[in-house]
Each structure stands twice: as C-alpha cells, then as structure tokens.
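*Asks:* For reference, the structures are reproduced in the following blocks.
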Structure I
Amino acid sequence: MQLITSILEMQQLADKVRNSGNKIGVVPTMGYLHEGHISLIRIAKQNSDFVVTTIFVNPTQFAPNEDFEKYPRDLNRDLAICRAEDVDVVFAPDTSAMYNSDFLTFVNVEKITSILEGKFRPTHFRGVTTVVAKLFNITKPHIAIFGQKDAQQAIVIKKMVKDLNFDINILIGPTIRETDGLAMSSRNVYLNNDERRKATVLYQSLKFAESEIIKGQTNIDTIKSVMEKMILEKQIFTIDYISFNDAETLEEIKIADLNKSILISLAVRTGKVRLIDNIVVKR
C-alpha cells in the first residue's frame, strides 16, 4: 500500500492505472475510520481493480462554530486499517495543498442543499461538493463510494456528478450500525456513557416510523409527534429536524404513501454533539 500526499503524484499514478486498463474506485473519507468506512472500501474492492481511500478533514465543510479543530484524527490507525483491507493507495493531502492561499472557486448545488442538513449548516454542502469535485479530479476514479448514513450528501453528490457530466458511477453503501442500532460515526467518540446509551432511541424512532408507514399510516404529523416524544423523553436531546422526503429528489412528503421510497431523517443535539440518522422505506 502506498501513502501519497502530493496532488501531482496522485494524478500521475491515476493516469498510469487508467492507461493500463484498470478501473479505479475511490472512497472519500475524513479519516478516523470505522466499520462503516471499511464496508465502503469492501464495496470499492468488489467493483474496481484499484482502490484509493482519501483521508482529508475538509475545512470548507465546517462552519466557524463547528468541530473542525476537535474532529478526531489518527492517520497511523487509519493507515493500518487500510493496509489490512488491501487498499492500494491512501491519498492524504495537506490542507495547504488542497486550498492554497489564493483559492477562489466553489462548486454549489442549488435548492436541495438548503433543506435538512443545509438549513442548519448553510455552508456545509458547498464545502462537500467542492472537495469531492477536487478529489475526483485528483484521483480520477471510475467509481466512487459513499455511505447511506449521509443520505442527503449522497443525493447532492449524485446531482453534482449528473449536472457537471463527471464520468463517474456513484455507489451508495448501506449504513453500518452498532449491535444496539446506533449508526456508526466518527463523532460517536464524543458521547459520554449516558448519551451513548440513550442515543439508541434515534434508530428506534426511525424503525417506529417505518413500521407505521408499512402498516398503512399516512399521517406524517402523527408519526412525527410520536417520534419527537420518544426522543425528548430521554431528556438530553434537542431536535434540529425530523423530516420525510422523497428518497431520490428530497422533495418533502406531506402524506405517506408507498408509491415512492421515503427517506425519513433526523438530526439531534446533546451537549456539544450533533447526531444524524436516517432510514429509507422502500416503495
């Protein structure tokens, strides 16, 4: 396995791999890898000949009051995980290489980035789409793998790829959960024991909503109010949102019916920790 930090070196290697007829799969991450990331690496391995994992804590997707400085980092641990998973290259550039002092260009997907996560983190997706576009130009993949855990991000990136004619196939890997249902996230490390134990209510509330819709409940407000009660009775969470949206277009759904797949998503805060989760009810 190779560790590359130079953009030019990564581009040259990607050209060489492509010219030899091999298919490149990229897994973009911010590091502090867990089983969720590992599952995406395995999807990349199944669908390509040459796997690149990128590790870059991207400053442009954090707002000034967010956890950029605190975000967990452990490159040596990440490299050991990638080595064990037979990754071909880890691309881990410095911030100064990705954003030099006269950097002026951003990629912005309109409309679908101003709802859900975008409503609470207004500059977040602009940072995500910009860094992903850059990583695509640097690693030159045929396929890229993202996680369903960040459902809105996956939809936004698919839209960017379609609108800007990137010749890249986007694959979405399922959310990987702890045995008690909590979605795996690098930020779970911030939770204390009490918060960690109570955080299982997020998935429980999503599963409740799913079962109600499958049973034929169409009134979303009724489902939402039970979900809110389940979460708030733990007495440590404030809710940013609970939302029901078309799983492909992110259009808000007012009445649940299974003519379309429904993305049920939520975001909550406890102390300084913000947790997100989602589930898709298939049509």
Structure II
Amino acid sequence: MKYSYNRWSSLPYAGEKVPPQNPEEPLAGSWPLKYLKRDSDGKILSPEGKVIRFHLKDPRKINWKEELKYVHSTLNNLTDRQKEVADYWGTGVATKQWTPVIDRLIDTYGVTAPHAARILDTCHAAINDSFVVTWFLKYKLDVARPNQIDPDLATFLCTPRHPTYPSGHSVIAGCAETVLSYYFPTECNQLAELAEECAVSRLYGGVHFPVDNDEGLRLGRQIGLLVVKELEKQRNANDEAVDTRYTDSRSAKLPPITYEQVIPFDFRKICDSKLLPKDDVSNFNYIYKKWRKILW
C-alpha cells in the first residue's frame, strides 16, 4: 500500500506561520565524500564504484499518521529518564557524544598514537559520509516533521531545521557503532546499546518519528559496513593489515555514565517552534541530575 506524505518544505512548524525559511545546509548532500564516491550524475557509489541500494524504506510505504500516534503517546508519557536521554543526545551536533566514546575506547585499550590517529580519522570520515548521504536523502525525500503534520504539537527538544527522514542522529549512531565494533569487537554489544539509545532519544525529544530512527540506524550500519570492508583491504609495506583489532575484553566505561556532557558548553536552547511548558523541559535537569550525582 502506498501513502501520500506531507512535505517539509511546504508546512510551518507548530507555533510558526510559514514553512521553514532557514534550512540547515541544504547542499550538504553534494559535499565531498571520504570513502564513498559519486558519479557524474550525482549518484552515490560504494568504494568499489558500484551504485548503492540504500537500506531505507520508501516514505510512500510508511503510514505517517500511525507514526504520529507514537510521537503523541511518547510525549504524553515522558519519564524523567527519557527526558534525560533526549537532553543528553540532543545537546550540540550529532557528533558531540560520539567523539568522547572513541577517545575512551582508545584510552581503555592502550591504542598506540598512530593507530589512535587512524581510528579517529576513519570513524570521523565514515561519519562524514553518513552525514552527506543523510542530507542527500533528507532533502530529496522532503518528509515533514511531526510538528508540521500536527500544528499544535509541543516538543521536548527544539525541532531541527531540516527534513525528518531519515534521522541524522540515528544514521551517525549506526555508522559509528559499526566502525567502532570493527576495531573493538568485544565492545559491540555496548556500542549497539549506545546507538539504539541515541536513535530513540530523538523520539523522546518529539522531533522524529519512530521510523526515522529505525531506518536511520539501518542505513548507518549499512554505510559503516561499506567503510569496514574498505578498511579490511588496506595493507602496509609488508603487505600486512594496517588495522589492529582489539579482541581482549576490557569492559570500557563509555559515556554517558552520569549523563553529564563530557565536553560541557552553554548552548542556546531557545527555538521558534512550539515546546512543552518550560517546567517540563527544565525542572527535571536539576532534580534528576542531582539524584544521579548522589548515586555516583
């Protein structure tokens, strides 16, 4: 069954009067790629130069009205824990919480300086490609946000100024999980849990539909696997694999532990679209985080 869907470029956000006039980086889908490639027609290719069939459901096959019901239900029943998760992963850009994860893994496993530089480079290059692909698909598909379909919807987080599908946080999470699991296979379960928490945090924030997050994770993992296959081919001067895989289990204590930002910054938290009442948004920060500090 095929469904029609509302376009991001055609509807205002809840609390606003006109469609978004300040789209975030609409041309980012055309930016240079690090591992993936692009042909003369603008199609995105694998590192081997083959056209990629992205693991992403056609938005015309998604029942967006049903998806909106999940958003309503979630926002109407938000717990303090869900608010904390949404606030943590929604602070800053989508890479902000993953870079400290990479650093903690490097420290925990005693990675040498050259390998540490390579891990940081490959992970961030893979994330770059994930962002480019995500932005290409977001603006191509032009799917409306939850607070555009429901003009009265008050969200927990500010709604980003770009189309909803797929979720950028989720794509980046799936990609980071996959590449880091290649280097640190014994941490794969913990990394998967972080990726899934990052993805669902966008539903808790009210800024994404569940399918945005589920399909985003799937797409990110696909991109991550394409990068890993390329990394596995790379050899040094002795024709040995460049990468070291750290297979001893050291049970890394990865952030978020107390859900405080590893690199704090006083971000502007004011937006034009409709938000939940201020008390719902801010009071939990003091009460819940104070409780966490007592426990830890």
Structure III
Amino acid sequence: MKNTKVAIIGAGICGLYLAWKFSEKGHKVTVFEKKGEIGKYTCSGLFSQKILKFIPQSSSLIKNKISHTIIHFPKKSSTVKFKEPFFLMNHPDLDQLVYKLAKESGAEIILNSSINSLPTGFDRIIGCDGASSFVRKSLGLGEPSLRLGIKGYFKEKNGSNFVEAWAKKHGFIWKIPRGENIEYGIMAQPKEAKEIFEKFLMKNNIKLDGLTAAFIPQRFLIPKNPSITLCGDAAGLTKPWSGGGVIWGLKAAEILLDNFPDFLAYRKEAARFFIPKIVFSKVATKIIYFLGFNIPVLLPSKAKIESDYLI
C-alpha cells in the first residue's frame, strides 16, 4: 500500500519518528501539532542505549552516561546497576532533531493546529497526542491510570555517573546529575505529588528553578480499529516502574511500521510484546516496594536489571 495518506496527531517524539519513517517509505504524511513549537520539556531525557538503534543521529546529543541508580527506602538503600548505561540528553533537542529528519524526508508538519474532530481525506490516522489524547477519546476507549510528574533544576554542577531515587508510597523522587545543574523530580499520584515533593525539598533545603509538570499515563490502550490507531503516551505505553515512555513508544512505533497498513496486526503484535512486560514489571515493582517498606532485610543491597523491560 504505497503513497498512503497518513495523518499523525501530535508532534512529540513518537509522532515525529513515525512521520520520518513513513515519509522515507514514500507515504504522504501530515502531522498536526497543537503547540506552536517542537519540544517536550517535562521529560528528564534519560534513555537507554536503545535510543541509538532508533535514532542513530542522536549520539551527538549525549551529555552524560549513567551506570546505576541508588534507591533509598526509609531503612535501607539498594544499588541497581543497568546492564547497559543510560544516556542523558536534552529531550527538546532530541525532538528538534527528529523534527528536522521528518521535514527533510518530506513530511508536512503543521504547528498551532488544534484538532477538534478527526481529520478527513486520509487513509490512516495515528494518535500520538499524549496522555490526554483527543484521538483516544474520539474512539471511546477507556482512560489510562495517571500519575503526575514534576521536575525542576538546582543550581549546582554535578557530572556523576549515577542517579538517586527516594521511594514513596505510590512513586518516587529522583535526582539526576546533568553536568551544569542537578534535576530533581517526582512521580506520584496527582493529588499528593506536589505536597510530597515540597516536603522533600524543604527538608533538604533545595530550591528549584524551571519547574514543569505533566501527566504520565499507564495502560495498554491500542484500539481494535482498522484505520485509526494510537502510539506512545496516547496508547498508555510507559514503564510502570519509572514512567519513562520514549523507548516504549519508539518500540511501538517500530511494530506499527513493520505491520503497516494493518492496524489490527499492529495491535496484536504490540499486545503480545508489551502486556507480559507490563504485568511482570507491575508485580516486580510491588514486591520491591513491599520489601523496601516492610521487610528491608530481604531487600537486596545490589541488583542488576535490563533497563527498559526488566526481563
């Protein structure tokens, strides 16, 4: 099915990646983006080496390499080493890079374009419009569970090779060294995230600049629809334990590209790939949190994990 007319709603990393790859394959792609500029500022930009598989050109954006994380529970800390290091990048720079690649490949990207109804005149429509996806709502699908992410920057140079996390009941607080400064953030239930974060910052005498916030969705929500589908955050594809969505979203995009134009085959393969990982990682996270908060003596002091899927 060559020269397919494809509408992509949302110019985040998944929408831009799909626009780039579809245009390379000769399809006519139009991307509708409600914002007036490209770039997501609420993501920490911490990605595994798999980012280079999807976007080799992003190697020039690496600012730091992270080998492990130290997770702090009230009475014990655990050092978790990654099987492959994480790369620290500036997420807006990554978005801009893929935006350029998509444009150079022939995709039409329309900014300041809010969608109030699904566009007509296209063979396929793909919703990449984030946690509050209009496309998902238009299809009458259920809503994902939402957590709130808040982050900001502390003016202190730090180029260390590890991150720290403080486990909270329904999430965690993180500290990421970005070289020129330190990023602190929280992922937790929307009603309690701000209060928990403020108490932590006050206790540690930390004052942050550039605070931003965004919802983080989680639930497999790819529709059984032959002509309209979802990808990335719009489909609820984020890691249950960390909230990271870039690699999961790009993997879903890869599955979509491999199965295009068969959206039902895409859903089937994506379900087979992601659902076991979602279930396993939710169970694993609950076990670790239970041990950390209730039986810390059983919590391993050191561990090693696969950084994107745990298994």
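Laboratory data are not the source of any read-out in this text; all were calculated from the coordinates shown. If you're wondering where the values come from, they're calculated on a predicted model, not measured in any experiment. Cβ atoms are built from the backbone, for glycine too; each structure is taken alone.
*Asks:* helix-only ellipticity at 222 nm (-39500 (n - 2.57) for each DSSP H run of 4 or more, over all residues; to 500) computed as -11500: which structure among I, II, III?
*Replies:* Here the read-out was taken from I.
*Asks:* The value 17 for relative contact order in percent (Cα under 8 Å, 6 or more apart) was derived from one model only; which of I, II, III is it?
*Replies:* Details: I: 17; II: 27; III: 21.
Comparing all candidates, it corresponds to I.
*Asks:* Assuming 0.20 is FRET efficiency 1/(1 + (r/R0)^6) of positions 47 and 103 (r between Cβ atoms, R0 = 25 Å, to 0.05) as calculated from a single structure, say which of I, II, III it is.
*Replies:* This figure was derived from I.
*Asks:* Okay, next question. For percent of Cα pairs over 23 Å apart, for residues 87-174 alone, the calculated result is 26, so let me know which of I, II, III that is. Could the numbers behind the result be given before it?
*Replies:* Values: I: 26; II: 37; III: 53.
Clearly, the read-out refers to I.
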